[in-house]
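Participant: Pasting the structures in now, so scroll down.
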Structure I
Amino acid sequence: MLAVVLALGMLAAAGCGGGAEEKENAAGGDKPTIVIGSKTFTEALLLGTMTYQYLEHLGYPVENRSGLGELAVIRPALESGQVSAYWEYTGTVLINIMENEPSFDEQESFNLVKEWDEGNGIIWLDHAPLNNTYAIVTRQDVAESHGLQKISDLAKAVQDGASIHFIAFQEWMERSDGLQHVENVYDFKYPREDMSNAALNMGYEALKANQAEAGLAFTTDARINAYDLVTLEDDKKAFPVYLAAPLFRAEILDAYPEIPEQMKELSQLLDSETIVGLNKAVDVDKKSVDEVAKQFLTERGLIE
């Protein structure tokens with residue numbers, strides 16, 4: 001963690017590289033550089049990269065730190081000022097930072113985190129019309145052989161002794177809105193010997209390769225359809241609302257008051273169907289994040 005903070009501090013001190021003089025003039029002198037961070041999964045990388053490319057095109061002094069790390073890294077970086085902005089999800093802050101109960105109401109969830117973070121000098125800008133919550137998926141053959149359509153079906157099968165190998169990433173296994181919450185809601189215990197960890201986003205590949213039978217997914221991940229996986233209905237509503245929104249440090253918006261309206265131009269374009277398509281371009285079609293972000297922004301007229 002110390003190495004990350006030191007590295008970010010060195011980069012911030014170094015400025016934003018080529019074109020800095022032009023960006024300084026466009027931004028109006030010696031105003032602060034906007035350091036854009038992100039988490040490491042595809043959707044977060046896309047959101048961070050699009051924000052960086054868009055604000056750079058608008059003439060702001062920006063620095064790209066997409067892929068910095070997950071919640072335990074990116075949130076402290078934002079709070080300390082090592083990062084100026086990144087995209088976050090309402091349920092993540094509500095449950096894991098505020099330690100509040102999950103919310104299944106979009107506006108309530110957004111209002112709670114927005115009001116709370118204002119006291120931390122962190123501003124939630126308008127959220128995008130996308131809800132990237134969790135899902136439990138299985139392979140088609142597993143769903144058919146065990147009669148799985150809902151998470152309740154999976155819980156009953158496990159309780160009855162079925163061995164269904166489940167794969168997820170470590171952070172979800174440990175988070176309060178993760179495995180423990182699902183077990184509490186569905187009143188069962190998943191045998192730990194039937195569970196394994198994978199790097200974030202690699203569970204899909206394990207399912208595709210028949211190395212796992214069920215696993216955790218994000219609802220906006222294009223590989224669910226591309227890999228012919230079955231999404232089990234969350235019939236007891238274990239997974240809360242996770243609206244995506246850009247978070248900025250207050251002093252950045254004080255320096256650049258036009259950013260909220262400008263970011264709204266981007267956010268309003270990012271509904272769930274659109275982000276699934278962008279995720280597919282990276283994860284299935286194997287295009288680079290930079291390429292996909294640039295093409296989207298260009299086609300939507302946000303950059304040239």
Structure II
Amino acid sequence: MPLDPTLAVILKQSADAGVPGLHELSPEEGRAMYRAMNKGANKVAIAEVENLSAAGVKVRLYRPEAKSADLKQPCLIYFHGGGWVIGDLDTHDAPCRLIAQQTNCVVIAVDYRLAPEHPFPTPLDDCFAATQWVFENAEQLAIDPSKIAVGGDSAGGNLAAAVCLKSKLADRLKICHQLLIYPVTDAAMNSQSYIDNATGYMLTKDSMAYFWDHYTNMDQRNDPLASPLRASDLSNLPTATILTAEFDPLRDEAEAYAAKLTAAGTTTLMKRYDGLVHGFLGMIDVLDSARESIDLMASQLNKAFSGQI
């Protein structure tokens with residue numbers, strides 16, 4: 001399918017303006033650029049937004065309805081994207097608000113520490129600690145502990161998948177679903193989608209190499225907690241929803257992970273968004289198909305929360 005016409009205009013404008021690639025920037029410059037890119041996103045109003053500390057990890061709680069001791073709501077713990085190097089609570093404030101509103105669940109976004117200052121496994125450790133904190137404090141948070149899912153986009157999807165794997169290894173935290181939005185699942189960077197979409201479609205192969213180099217050393221990249229696709233056993237994991245984009249270097253590894261989960265007996269929905277690029281979650285204000293992805297996420301989460309998947 002051709003590139004979405006609106007996206008084609010955006011990408012041409014970016015190319016004409018000579019916007020540097022992330023791999024050409026320092027981490028600090030990349031973070032500033034990413035914040036600027038997401039600063040103007042439309043933010044829906046919801047009942048409560050509160051910054052908290054989860055066992056020393058900064059988190060932001062979004063509650064679509066006023067807190068009530070009599071109402072125990074489902075919860076999505078969300079890990080932002082940005083290659084483990086850029087991104088924060090503010091860059092993903094808009095989609096977290098929208099997911100909370102559309103799903104009618106509490107969303108808790110995690111501000112894990114970033115590489116290269118805090119390389120693997122520190123970001124994962126922060127995400128796991130925050131997830132454990134939510135389970136341990138579900139009563140005080142007015143959350144139903146049987147209805148807690150994890151999710152994230154890009155590197156955040158990688159972290160969500162890894163949290164599920166780590167939880168399985170530790171035999172803890174009964175996570176009910178994993179929502180993986182164009183996730184990083186493998187460090188190889190040699191798939192056909194990496195060849196076809198190496199440049200020109202927002203995320204580039206060079207930028208992914210930059211992210212991996214900041215996040216891990218070469219010896220760590222075979223670890224399934226860094227590259228979930230390399231896990232030998234994907235059975236007995238939470239049900240999964242995996243979204244991919246046609247023009248994304250990460251497309252094939254994400255779809256391979258969906259197939260491997262399915263083969264292991266994990267109920268998995270995989271949806272490819274044709275005509276879109278990596279990062280479409282940040283384009284919900286301008287792309288109809290990107291906005292529609294929120295509807296699918298909400299539907300899948302609500303099915304998971306109600307035990308339908």
Structure III
Amino acid sequence: MIRLGILDFDTSHVVEFTKRLNHVGISEEQWVQGARVVLGCPGESKIMPERIPGYVKQMKELGVPLVDRPEEMMGKVDGMLIESQEGTVHWERAKPFLEAGIPCFIDKPFTCSVDHAQRLVELAERKKVALFSSSSLRYAPELTAFVAEKPLGEVIGALAYGPASENPRNPGLFHYGIHAVEILYTLMGPGCEQVHCVYEAKSEVTTGRWRDGRVASIRGLRHGALAYGATVFCERGVKHLAVNATYIYRELLKQIVAMFQTGKPPLDPRISLEIVSFIESARHSGINHGRPESVEPNRRSGQ
């Protein structure tokens with residue numbers, strides 16, 4: 001049984017992941033086998049500190065022992081779940097564990113800068129340790145089945161949509177818009193080279209051009225009805241995919257546990273790096289009134 005530690009208690013994922021992994025407080029159809037949360041550290045939060053006490057209480061009720069400092073987990077866990085809502089802190093939170101050879105799942109957003117994302121990827125490669133980051137929406141059953149089965153042939157374009165509430169500590173699409181971005185990348189794959197964004201207070205639309213000539217967009221929703229999904233343009237037809245969130249945590253956790261068991265991430269971390277660059281460039285485009293911006297995942301921010 002894989003022993004997992006969980007760090008930073010400002011998101012409901014802390015409790016929801018523990019329920020599914022530890023088989024407590026949730027229906028059996030949601031259980032995930034092969035790993036167990038054995039230790040937690042509430043950590044700190046600048047984005048939603050008011051959430052921590054409630055999740056501490058729930059984790060204690062679920063029977064998870066808690067420690068005061070992340071370093072107290074060293075030697076007691078086989079893998080880490082880095083759960084802070086704020087992507088800006090993920091580099092500093094994951095770094096000590098990666099340096100110690102402990103594989104990490106980093107919850108969305110991977111980071112909020114290309115610089116930090118590159119540092120994480122390079123450290124994991126240098127230490128030869130598994131690293132994985134993803135939105136749970138990437139593994140929605142409807143989405144994964146469509147991508148695997150290709151019922152209408154190859155995907156030639158898409159319009160993904162989802163809630164895109166904002167937070168200054170996770171700027172632009174890094175906060176909730178990351179889910180729609182992950183849906184789009186699940187359908188299109190990597191290879192976006194340029195984006196432009198039309199930004200308004202109540203919504204935004206980001207369009208990317210892939211290096212093979214395909215074009216795809218994201219609509220971030222901040223007003224009116226909110227839902228996840230995509231319209232997919234394929235060789236032999238057009239398909240609307242409405243995404244149901246009922247089993248997304250379970251399906252994501254299956255992928256996470258498999259990584260800890262095999263040492264191989266289900267998603268190349270360099271795709272997560274490109275997604276960070278996509279969002280960072282979209283934000284710059286929106287600020288600059290839709291000016292096209294290059295997606296350059298191999299160039300550090302500010303260079």
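Participant: Assign the value 22, 20, 15, calculated as semi-axes √(5λ) of the Cα gyration tensor in Å, for residues 152-263 alone, to the correct structure from I, II, III.
Facilitator: Value 22, 20, 15 for semi-axes √(5λ) of the Cα gyration tensor in Å, for residues 152-263 alone corresponds to III out of I, II, III.
Participant: Something else now. When you work out mean count of other Cβ atoms within 10 Å over residues 144-151 for each of the structures I, II, III, which one comes out largest?
Facilitator: Values: I: 16.4; II: 22.8; III: 12.5.
Across I, II, III, mean count of other Cβ atoms within 10 Å over residues 144-151 peaks for II.
Coordinate-derived values only; no laboratory data. All values reported here derive from a predicted model rather than from experimental measurement. Cβ atoms are built from the backbone, for glycine too; each structure is taken alone.
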